[in-house]
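Every number here is computed from the coordinates shown, using simple stated rules; none is lab data. Treat the numbers as computed from the prediction; the structure is a model and nothing was measured. Cβ atoms are built from the backbone, for glycine too; each structure is taken alone.
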Structure 1
Amino acid sequence: MSHALTETAPQASAAPTPLLEVKNVGITFVTSSGEVEAVKDSSFTVMPGETVAIVGESGSGKSTSALAAIGLLPENGRVSSGQIIFDGQDITHISEKEMIKLRGSQIGMVPQDPMSNLNPVWKIGFQVKETLKANGLPSSDADVARVLTEAGLPDAEKRARQYPHEFSGGMRQRALIAIGLSCQPRLLIADEPTSALDVTVQRTILDHLDSMTEKLGTAVLLITHDLGLAAERAHKVVVMYKGRVVESGPALELLRNPQHPYTKKLVESAPSLASRRIQAAKEAGVEAEDLLAEMPDRKDAASFVEVKDLTKVFKLRGAWGKSENFTAVDGVSFSIPKGTTTAVVGESGSGKSTVARMLLGLEKITSGSISFDGQDVAGLKGREMFDFRRRVQPIFQDPYGSLDPMYNIFRTIEEPMRVHRVGSPKEREAKVRELLDQVALPQSMMSRYPNELSGGQRQRVAIARALALNPELVVCDEAVSALDVLVQAQILTLLSDLQRDLGLTYLFITHDLAVVRQIADRVCVMEKGKLVEAGTTDEVFESPQTLYTQQLLAAIPGAGLMVA
């Protein structure tokens with residue numbers, strides 16, 4: 001049951017007392033440049049059984065505020081002022097030993113990045129079992145399977161025997177959600193818990209969170225950049241901007257009638273099913289009809305990428321050491337005309353990212369073929385592959401794993417140009433500065449390292465690096481899923497502008513169908529490794545032919561709620 005039906009939190013029989021109270025909190029980080037105040041005089045409350053969403057752009061302080069509440073700030077961070085009170089107890093400066101007693105059993109956590117928070121050498125089931133054991137709960141194989149099933153993982157017993165690297169990004173996120181919910185905490189801090197998930201699984205997970213709130217009185221502090229999700233699922237919304245709380249109130253009331261200029265911008269930038277192409281094109285003086293005329297469906301355009309009968313079979317570890325064949329991609333065929341955007345959508349584990357990796361030459365093709373500008377991708381070697389890598393660039397889903405932690409931001413973006421011997425050192429520096437401007441990052445960040453950036457900021461760096469070589473084809477694997485709506489709109493506008501000006505071609509892998517409606521010319525829908533539907537964006541959205549596509553469209557959060 002969605003919380004969108006109620007605009008205020010459920011009332012307790014006694015006088016309401018906050019479960020979590022953040023009072024005038026300031027959070028400071030010590031950096032090489034001196035102290036930085038990341039959160040300033042911020043206050044909000046979470047009542048028992050209530051869902052509160054904190055929204056704001058990357059770097060606004062929303063995740064930092066949540067980490068402070070569970071005592072997980074980095075070593076260089078501290079609560080410099082104010083109080084954090086949980087269930088009547090001031091936990092602002094309690095010892096680590098005391099905080100450990102609260103974590104898991106009282107306050108659960110679902111972090112944003114699955115690869116950094118799952119142990120790569122432990123099987124998924126073992127990691128769930130360890131959490132249950134640590135909190136004195138039953139931890140049999142059946143208990144582990146139940147927890148994984150509740151988090152939306154199919155074939156839970158089989159998945160429990162696999163390692164994190166054998167999961168898709170969305171499946172890894174679901175494993176983290178399973179761990180966070182396994183001890184039925186009184187407060188669950190969920191930091192972008194569904195940003196890597198397709199809309200149908202997102203609904204399953206969030207329905208489960210709603211069920212916990214109703215049955216167990218569990219409160220949820222939801223950190224998200226998805227305003228549609230906040231409108232649907234939260235009782236209250238807290239808006240943060242540059243480290244401060246600038247507005248808060250009942251979810252639907254705030255999102256339908258925002259008062260602060262920043263909140264208004266967030267609402268205006270939120271994608272919905274009603275959007276046509278890039279909304280921000282209007283800011284450049286381009287009317288929707290003119291934009292559509294400039295970018296027709298191009299049914300007669302020559303194919304730049306041709307995928308035929310593509311199949312990928314993986315060998316998985318089975319019981320007693322036996323290997324099992326798993327068909328991740330099964331006979332998929334589609335084409336991408338030059339200068340257009342084709343989106344491949346589907347649930348996590350549908351095979352869409354595997355298709356992208358085979359196109360990039362990062363995964364061997366079991367059978368079938370991929371042709372890029374007349375070249376057989378599978379047959380490229382040596383110098384031909386080196387040249388291919390310059391013409392085809394990826395933007396990966398995980399900004400934490402795709403950036404070298406030893407490189408500062410300047411070297412990260414400049415490296416592809418240096419490897420391919422593009423420009424002089426001065427020209428490369430100028431290009432890096434230009435790219436940072438394009439992806440809405442200050443040039444002062446060039447000397448920083450990835451661990452000093454938020455998830456959204458890291459993703460913008462990854463996008464800038466991909467654009468550094470002026471590629472002809474960009475493969476975007478969930479490239480904007482980690483971004484807040486304002487930056488997401490900027491990036492989609494940037495990609496659209498580059499396509500128009502440079503004739504770029506995009507393969508867009510995503511679970512966000514609202515984004516697909518904005519940017520794609522054509523849509524391919526995948527389910528369990530097979531291509532089940534394909535057509536122009538308008539055809540697929542307005543007249544979906546399969547039940548699966550209809551379910552994907554119906555599961556988009558907040559599409560109707562964002563209309564005033």
Structure 2
Amino acid sequence: MRKYFGLLPISCLLFFTACKNPEKEKDNRTVFSYNEMAGITSLDPAAASSFENIWPVNQLFNGLLQMDDALNVIPCIAKKFSISDDGLTYTFNLRNDVYFHNSICFDNGKGRKVVAKDFVFSFNRLFDARISSATTLLANIDRSEKTEYKGFEAINDSTLQIYLKEPFSAFLSILTMKFFSVVPFEAIDLYKGDFRRNPVGTGPFSFKMWEEGTKLIMLKNENYFEKSADGKKLPYLDAVTISFVKDRETAFMELLNGKFDMLSGADAFNTNEVLDKEGRLHETYAKKFYLQKQTFLKTDYIGILIDDNIASVKNSPVKLKSIRKAINYGFDRDKLIKYLRSNVGVPAHSGFIPKGMKSYDPIKVKGYNYNPEKVKELLAEAGFPDGKGLPEITLHTIDNYKEQVEFIQSQLALNNIKIQISIEKPSVLKQAVNSCEYLLFKKSWVADYADEENFMSLFYSKSFCPQGVNYFHYKNKEFDVAYEKAQRETNEDVKKILYQKMDQIIIDDAPIIPLYYDEVIRLVHHNVKGLTANPINLLNLKTVVKENDKK
């Protein structure tokens with residue numbers, strides 16, 4: 001691995017062979033490098049369903065709209081848009097200065113201008129479940145006789161219209177997702193299924209090479225259309241490289257040695273070593289790095305399968321609300337965050353909707369605190385005084401969360417609730433939860449788009465897994481009515497009240513055990529400037545400046 005890193009500057013220099021003064025260019029060249037422990041499976045935006053894929057796709061592609069760091073929906077390739085009075089027709093007016101990257105798929109290898117029919121083509125690809133997991137996001141697209149079965153229509157080269165079956169207040173936020181990036185039909189025709197490793201987009205960086213499991217290189221797009229607030233061309237970096245070191249100790253050493261400019265995520269480095277108990281950088285590391293830490297729209301939780309039509313639930317105490325609530329009261333979330341996560345994250349004392357969302361309010365949505373007396377009361381109410389006769393319950397998780405669930409296990413044991421832990425492979429856990437095989441399971445939910453609907457969709461009764469994401473088989477008529485009303489509501493204040501109502505219903509019925517609302521955390525070298533962070537943890541590198549270290 002060290003030998004390969006040594007070859008990186010040579011690889012990047014291939015792009016700069018036309019420079020008049022190679023030595024001077026070599027000194028000025030800026031390359032941003034980061035590590036991706038989990039690996040990347042595709043560079044096709046249609047497959048951008050994980051952070052590992054989304055981050056590079058965000059450098060390579062653009063969509064109609066984008067989300068700024070304050071979670072506002074702002075223009076991107078669409079310079080403006082309008083919505084019809086009935087909320088069913090969205091009209092987008094496109095910029096005329098956006099070009100696809102140069103590629104052999106185009107005549108003479110030169111990227112052509114993006115037009116409205118490119119979005120029609122790109123969006124229609126998403127209906128194919130073999131290509132994309134975004135099919136459920138298109139459920140409200142109207143492809144009926146009313147719209148001549150189109151759904152998406154290019155009125156002319158610069159005007160795109162999208163037709164909905166019914167009003168959907170989260171639709172603009174959904175369009176900021178990387179699934180909805182524009183791709184050229186020429187590249188799909190040429191590469192077909194291999195487009196995943198031969199991406200052609202419009203983004204601030206263009207694809208250079210990808211040796212899977214080893215290195216991904218992207219180069220500056222000299223024809224990029226966006227500019228900085230003071231009118232300077234973006235991006236500033238000459239290249240971006242991604243490595244795939246799986247061992248976090250090795251990756252951390254590479255960060256210390258300057259091979260990486262950033263490590264991201266609480267799992268990417270040993271937080272107990274790097275951070276103090278208050279979540280600040282130890283002085284030794286503060287000399288080399290700065291810490292980015294902010295709200296992340298992600299809720300970690302323990303899910304509970306509560307559908308008593310399923311035999312395993314019918315014979316389990318988790319079918320009883322009082323038992324589920326007792327578990328919620330039976331451990332200290334504050335200690336979990338302080339001692340096991342070095343104060344990275346916020347204890348979940350409110351609902352399922354995380355801190356950072358407009359409707360988050362721990363005063364209006366009251367969750368759970370550690371309360372042994374309440375546990376005792378609820379156990380007696382359920383018919384298990386002091387836990388007598390209460391069967392042991394198995395909690396399924398993956399190895400990454402073993403320490404956390406062992407802490408919960410020990411605290412629940414002190415309150416006469418016995419939990420057995422079963423460590424599963426991630427793929428096994430995912431499949432088993434989707435198939436309703438596990439009663440208790442540790443999971444997390446990350447916002448795909450910045451609207452509370454994204455979190456509340458997990459509890460909608462028409463979204464039972466395996467077809468949907470209601471892993472708990474939770475059903476509540478009052479919740480469903482509020483959820484459907486919120487989807488159609490355009491008044492933000494009314495939506496906020498509806499989501500708070502839904503969130504409290506969930507907490508009261510307890511099909512989940514909220515643990516904490518996560519935080520974005522990154523270790524970044526001091527010579528990296530202009531790297532912003534945002535609550536959806538999207539990596540934006542177009543405004544990054546890297547000062548070359550002359551030491």
Structure 3
Amino acid sequence: MKRHRLFNSIVTRLLVLGLGIVVLTMGVLYMTLTRFMREDMGAVVASQQLTLAQYVASDVDQKIVERVQLLEQLAAALPVQLLRQPQQLQRWLQQRYEMQPLFKGGIFIADARGVALADHPMLPGRRGANYADRDYIQAALQGRVTVGRPVSGRAVREPIVPIAVPMRDARGQVVGALAGITPLSDPNFLDLLLQSRIGKAGGGLLLISPRDHLFVAASQPDLVLKPTPPPGVNALHDRAMAGYRGTGITVNAKGVEEISAMVSVPSADWFVVARLPTQVAFASVQSTQHFLLKAFALVLLAYVLCSALGLYLLFRPVFNAAAHARRMSRGRGPFEPLPVARRDEIGYLVMAFNRLLARFNDKQAELARMAHYDALTGLPNRALLYDRLQQVLAQARRRGSQVGLLYMDLDDFKRINDTLGHKAGDEALRQTAGRFSAIVRDTDTLARVGGDEFVLLLADLEGDAEAAVLRVAQKYIEALHTPLQIAGMDCLLGVSIGIALAPGDQTADALMQTADQAMYRAKAAGRNQYEVVRVAGTGRSELFSS
């Protein structure tokens with residue numbers, strides 16, 4: 001009787017049906033996947049190599065561009081009269097380097113003769129040395145931004161990549177060169193390339209300078225700064241040196257057949273090669289087949305166990321209801337309404353419950369958002385601001401850093417409300433919040449705390465914190481220089497900013513009050529003004545204004 005009930009059970013039928021579908025699907029998948037891998041593995045591996053080379057080349061190019069842009073900014077900001085004042089020039093270079101230490105090998109300034117006038121960090125033998133024989137200094141003195149030939153540095157004494165930009169006077173004449181040195185060992189420069197190795201039989205990445213016929217870097221250390229193979233040894237390499245970029249199969253200088261992909265690094269006129277021996281690439285087909293067979297066996301076992309348990313749990317309410325009905329029919333329990341359990345009804349009930357739960361969660365999320373965010377602008381409100389402010393102050397106490405708080409009040413906002421109405425005022429607040437939000441860092445918090453009052457919380461300020469907050473304040477003032485478009489009219493607003501800069505030992509209320517008072521003083525001084533109060537650890541404060 002029990003065996004008959006087992007074979008006629010809907011749970012058994014569903015389990016057998018599902019098992020048949022899974023076995024059939026796995027068989028078709030196994031045959032299709034095996035055929036696909038055997039036919040198309042070469043194209044797939046080539047595409048993967050190309051993607052890897054593009055990613056690494058993009059990373060290298062971005063890091064070179066960052067360094068070039070930094071040097072150009074420093075060269076543009078350098079007062080040329082300092083070239084005649086070595087001590088002041090050295091201090092100027094040290095201050096700028098400490099703010100943007102991208103060049104681990106240091107930065108140095110050479111005059112029009114190529115003689116190094118100042119460097120930082122100071123290395124023995126660099127200041128006073130003549131670098132006129134270096135290609136990057138020659139190019140910079142001729143007015144060109146150049147990524148030089150990778151060499152072993154004179155002062156750094158390890159393989160480096162030098163970059164130099166020209167320095168010009170007010171008439172545009174080149175008066176010197178600003179050079180930055182990056183060691184190839186710098187973990188923030190070529191880390192993706194140097195640490196990448198594909199397979200166990202020679203696969204990896206190469207960074208090649210066709211201009212210098214040189215391996216700039218490689219995931220195999222013995223190739224670094226070695227000359228490239230002569231023409232005729234590797235046909236695909238010869239095409240790449242001539243400008244070809246793409247994928248192909250070739251035999252390298254060691255006689256190993258490889259799938260290679262070449263991608264340019266435009267900023268340095270280099271190219272990246274991602275290569276993988278074909279023996280490694282196509283060996284994965286057989287190992288994948290073995291893996292699939294093992295995986296399918298484990299999946300079948302897991303399917304049987306999980307499905308049996310899942311179906312039992314799914315239909316357990318029906319079993320319980322049936323058992324309860326039997327007890328009632330035998331007089332072992334009181335009569336009461338029983339749930340009607342069917343496959344479609346159970347599914348409908350589950351879906352209905354899920355929809356109800358989803359609506360409940362949405363309401364909960366909406367209530368939580370209403371409690372912590374401003375309904376008009378979508379910005380955090382005062383309650384959420386206070387919570388984050390307390391967290392930031394605690395973090396500042398642990399790290400010994402500074403916290404900046406900008407209390408902002410819009411100028412002439414009341415005029416818009418009075419003349420155009422409250423809807424126009426709401427639109428002005430939304431547009432203002434949008435402009436302010438575009439300036440906020442991910443680690444900072446912009447909140448609306450009143451009618452036309454906004455607060456910006458700057459976390460974890462280190463170094464010249466005062467300069468940082470003043471730059472941010474100026475950005476917020478400039479954000480409102482362009483009139484707002486409201487009801488077809490140009491409306492110009494300003495902002496008065498009170499700034500409190502303090503260590504982490506302050507309370508949230510004290511910091512807010514200090515910034516609020518500074519804002520009122522800035523507002524009294526006129527439109528688009530800011531006032532800074534720097535609070536010392538003992539509670540003393542210093543006042544600055546603009």
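If helix-only ellipticity at 222 nm (-39500 (n - 2.57) for each DSSP H run of 4 or more, over all residues; to 500) is calculated from each of 1, 2, 3, which structure is the one that comes out at -7500? Walk me through the intermediate numbers first.
On the way: 1: -10000; 2: -7500; 3: -16500.
Source structure for this number: 2.
Could you figure out which one of 1, 2, 3 the value 0.05 for FRET efficiency 1/(1 + (r/R0)^6) of positions 164 and 516 (r between Cβ atoms, R0 = 30 Å, to 0.05) was computed from? Show your work: numbers first, answer last.
On the way: 1: 0.60; 2: 0.25; 3: 0.05.
Matching structure: 3.
Can you spot which of 1, 2, 3 the value 82, 64, 39 was calculated from, given it is Cα extents along the principal axes in Å? All intermediate terms of the calculation are to be shown ahead of the outcome.
Details: 1: 70, 57, 47; 2: 82, 64, 39; 3: 109, 81, 51.
Derived from the structure labelled 2.
Can you rank 1, 2, 3 by FRET efficiency 1/(1 + (r/R0)^6) of positions 308 and 388 (r between Cβ atoms, R0 = 25 Å, to 0.05) and just name the one with the largest value?
1
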